[in-house]
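Asker: Heads up, there are several structures right after this.
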Structure I
Amino acid sequence: MRLATLRTPTGTRAVRVESDTTAVPVPGHADVGSLLREEDWAQIAADAPGAPVEFEPKDLAPVVPAPRKIICVGLNYANHIREMGRTPAEHPTLFIKFADALTGPADDVVVPEWANKALDWEGELAVVIGKRARRVTAAEAGAHIAGYAVMNDYSLRDFQNRTLQWHQGKSLEGSAGFGPWLTTADSWQRGGELATWLNGEKVQSTPTDDLVFTPEDLIAYITQLYPLDPGDVIVTGTPGGVGHARDPRRYLTDGDVVAVEIAGLGRIENRTVFER
């Protein structure tokens, strides 16, 4: 099953996606985050009645527009660790992104002048929590995953590397395309390709089972520190191929289109717009 948050003239609505252009609204829920807070969210979505409505990519909001927590993971693909000149870590590298950073899967990413000097692309797999998790083991973690989505995670490399703390380069307002929808955990298996394109050129390509720390590992680690609640998001890291690691370095420019596709989860595409 696929779930999305659809923009309408009267506000957003949670929907069950029937095809890439049609969906059935889920009554009583303005977005997927609201739906996931219901204990029986999957049954509610599956039973939603009514005729499908049509939509276009621009009608899709971030699949969970306002997660209570967005936890990001750095250096979690072996090929990205190598290209950044690092050694594999014993523990996950975590940092926080705010919900203000999220934008729709087909929205423009508008970048202010002061933030456009070292703008990089990062295609990522996002994990969405569907059941509260507190101090769970990796073996138990799968039962707490609602599903998966795609993240187009723009990074400000100059701000990121100003200090030892990465957050300031990772949470620019409206800079992370998130969607196109949530594919429930029972409808998807890891292992297919995660690919990123820059203006049609493939710049990242890695299987999603090449993670150093799996989603289950991450949930087990994070929930020893603090609980994860329905609608919370874990962004699991980017594979090799980022612009910052190239020689010469390659950064995004005005008008560049970044697309990220994960096999079985869909494709998102954001155009980079520099403010004048």
Structure II
Amino acid sequence: MRLATLRSAPATVAVRIVDDSNAVVIPGFSDVGDLLRDPGWRELALVEGDAVSFVPTELGPVVPRPEKIICVGLNYAAHIAEMGHDRPDVPTLFVKFADALIGPNDDVEVAAANAETLDFEGELAVVIGKRAHNVNEADAAGHIAGYAVINDYTQRHFQKRTQQWHQGKSLENTAGFGPWLDTEWVPGPELETRLNGEVMQSAPTDDLVFSPEHLIAFISRLYPLNPGDVIATGTPAGVLHAREPKRYLRDGDTVRVGIAGLGVIDNTTRVI
């Protein structure tokens, strides 16, 4: 089952995706996050509502305003090596604010003053569907609503100028998220990031140092994970900052992140 947030003036609605241009409205819910907060969300998502057609630009961030977005750094071995870090013993966590999220086909908008060292990080996103607090890894899968695609869009100079990464990771209107939440998908298929059509990143989504289940168990011992919360599980090798010579995103560059079976997000950087 694929769930999405559709922009439908004057508000948004939660929908069940039928195909690439058709969906069914889930009555009574303004977005996927709103739906997931109802304990009966799986059954409610199957209730028949109005049929609607849509174009890709009408899809919003799949969960527009998660209570928490927890990002994982250094979770693919090859990316750890390219960034010059040691393999961590525990997950490296930082946070992103909901203000950073945009739809799967929206333009990224970056103020010129912040635009000097922009980079992509194509990632698998885990969306929580059931409150997780002090859960065991063996039970963690039961707390996952499903998976989506996210770009942990980054300003590298801001990230690197302190030991805390957050300031380079949460620029407003930068992180494409979607196109939908897939409740049946299982990690394993390839993640691929393209810059203006050129393949930059390619790796299996289960080639992680810390699995989604491990991350949920670890994080839920620090603080509760609630329905609609998002975990961005880390990026594989191939980011621009690690290349020689270094490259960065410029005005007009389009980044397309796709995961087999989960769809694609396609965002163009606009310096404003």
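Asker: Using distance in nm of label points 7 Å out along Cα→Cβ at positions 165 and 181, single out the structure from I, II with the greatest value.
Answerer: Going through I, II one by one, distance in nm of label points 7 Å out along Cα→Cβ at positions 165 and 181 peaks for structure I.
Asker: Next up: From I, II, which structure was FRET efficiency 1/(1 + (r/R0)^6) of positions 45 and 77 (r between Cβ atoms, R0 = 41 Å, to 0.05) = 0.65 calculated on?
Answerer: Only one of I, II returns 0.65 for FRET efficiency 1/(1 + (r/R0)^6) of positions 45 and 77 (r between Cβ atoms, R0 = 41 Å, to 0.05), namely II.
Asker: If you rank structures I, II by distance in nm of label points 7 Å out along Cα→Cβ at positions 133 and 245, which sits at the top with the largest value?
Answerer: Structure II comes out on top.
Computed from the coordinates by the stated procedures, all read-outs in this text should not be read as laboratory data. These figures come from a predicted structure and were not determined experimentally. Cβ atoms are built from the backbone, for glycine too; each structure is taken alone.
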